[in-house]
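Just below sit the structures, each encoded as structure tokens.
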Structure P
Amino acid sequence: MNGAFYIGATGLRSQERALDVTANNIANVNTAGYKRAEVRFSELVGPLPAEVELALNPQLEAQLAGVSAMTADRVFTQGELRTTGQPLDIAIEGAGFLELIGPAGRNVLWRGGGLKVNEDGFLAAANGMPLKAMISVPAGASALTISRDGVVRATVDGEAEPVELGRIELAVARDLSRLTVLGDGAYQAGDDSDLVGVRPGEEGGGVLVQGAIEGSNVSMSDEMVTLLMMQRSYAANAQIVQAGDQLMAIANGLRR
């Protein structure tokens, strides 16, 4: 069978996947802490990956060309910091992550957002996962502050001056490509050994900003340009399939 069909099909499937990624970026343009994803394309000059090969044709011979969308990588550029004025909102200005204690004690990385005091009295993310620093907030504490270097203080009964409750540290991932997206601005490292614990303001981890939330790093103008490029690429691949169909029609119409 004419290889143009398969070349065009791989291109159409690749653009379809890229469209899904871009649509998800646009849907999360207002999601706090969201990091946009982008698709990496690979040129096919040999055997197709097994998952693509089976999806197209289980008997497909390894002699195709074209392009395939292989991975969708996260882009961890800084999002805009939006001031909320809420004392329990926290953002990171830099490359670090807050560490949370997830289900079964697993280490969860978080780019910040709304904090709360959970039912056990510890500072936790809005989803209930406590900070790894396990900072206990006494009942009746008020005027809680978080400094740029991570020191948490609050006014408690019986004390004239704010009391230091603990210090929040950050984690820096050695390889961002190994992070698994959990949703709500949370990630899981492929291996805890890939993480380096740092104090805010040191070793590139960034600083903490109280009363602010990091916005999405999605740019609507960039995503719209990407959509236009996908539209052109999709149309070009559709024309390849159409040309292959026309060639097959000519071949079938030949008479000896």
Structure Q
Amino acid sequence: MAFADEFLGRSALITGGTRGIGKGIADRLRAGGATVLVAARSAPDGASDDVIAADVSTADGVSALGAEALDRLGSVDVLVHNVGGSGQYDGGAAALTDEDWQSALDANLLAAVRLDRAIIPGMIARGSGAIVHVTSIQRRAPLPTSIPYAAAKAALTNYSKALSNELGPKGIRVNAVCPGYIETQMTRDAMRRRGDAIMAQTPMGRMGQPGEIAEMVAWLCSDRASYVTGACYNVDGGWMAV
């Protein structure tokens, strides 16, 4: 259920916001009245003017995104780091190259660190803001074919907690959401490899939907969660043991 005006007058920036979980989050915040900009590596055909094309896996791309978002919105009240992705690597850790590791860190950790650095000063000046980092159940349960991704998401979760401790006294809340197997293109690839095993470990017996992650993100960004910071919520159909 969307609260029609809970984000009225607030602006939001979402990375990886044109499909999958990111699109679900963008749609949910718009339904709550927010003015939303989304970032994507490239704007899809027919995209509206609320899409900013930016490669956030690079420092220059993040810098350009932050500047354009602030120019267009004036300020960012809600920042959601959804962008990320994983290559699939056979051969275990010994087969991974420095480039494999750097690519995973740039996309899944440093993109958030750099964009936070651009947006947080404005939040501090206003004494308010909400930041959500989208991590993964692989932060604690890495798959053997996506070790760099899992390590980067674990680092993102740790960073998110550290940032919450720093920014809480300044009126800014920072939380993390940890999706399980949500029906997106990325997880469809994983399901082709080991779908039966994944479903066997999921008590609810199904994949989640992007909108189910979006509801958790919306709650964390809203005044309904005004005393929640430094948390990491699993939304995984019971996949994680705790």
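Throughout, read-outs are computed from the coordinates displayed, never taken from laboratory work. Since the model is a prediction, treat every value here as computed from it, not as a measurement. Cβ atoms are built from the backbone, for glycine too; each structure is taken alone.
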Identify the structure, out of P, Q, from whose coordinates helix-only ellipticity at 222 nm (-39500 (n - 2.57) for each DSSP H run of 4 or more, over all residues; to 500) was calculated to give -13500.
Q
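Out of P, Q, choose the structure whose coordinates give semi-axes √(5λ) of the Cα gyration tensor in Å, for residues 15-102 alone equal to 29, 15, 12 when calculated. Mind showing how you got there, number by number?
Values: P: 40, 13, 11; Q: 29, 15, 12.
Of the structures listed, the value fits Q.
Which one of P, Q has semi-axes √(5λ) of the Cα gyration tensor in Å, as calculated from the coordinates, equal to 52, 18, 13? Walk me through the numbers on the way to the answer.
On the way: P: 52, 18, 13; Q: 27, 20, 18.
Among P, Q, the structure yielding 52, 18, 13 for semi-axes √(5λ) of the Cα gyration tensor in Å is P.
With FRET efficiency 1/(1 + (r/R0)^6) of positions 23 and 151 (r between Cβ atoms, R0 = 41 Å, to 0.05) derived from the coordinates and found to be 0.45, which of P, Q does the value describe? Working shown, then result.
Working: P: 0.45; Q: 0.95.
Label of the source structure: P.
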So if we calculate relative contact order in percent (Cα under 8 Å, 6 or more apart) for every structure here (P, Q), which label has the highest result?
P
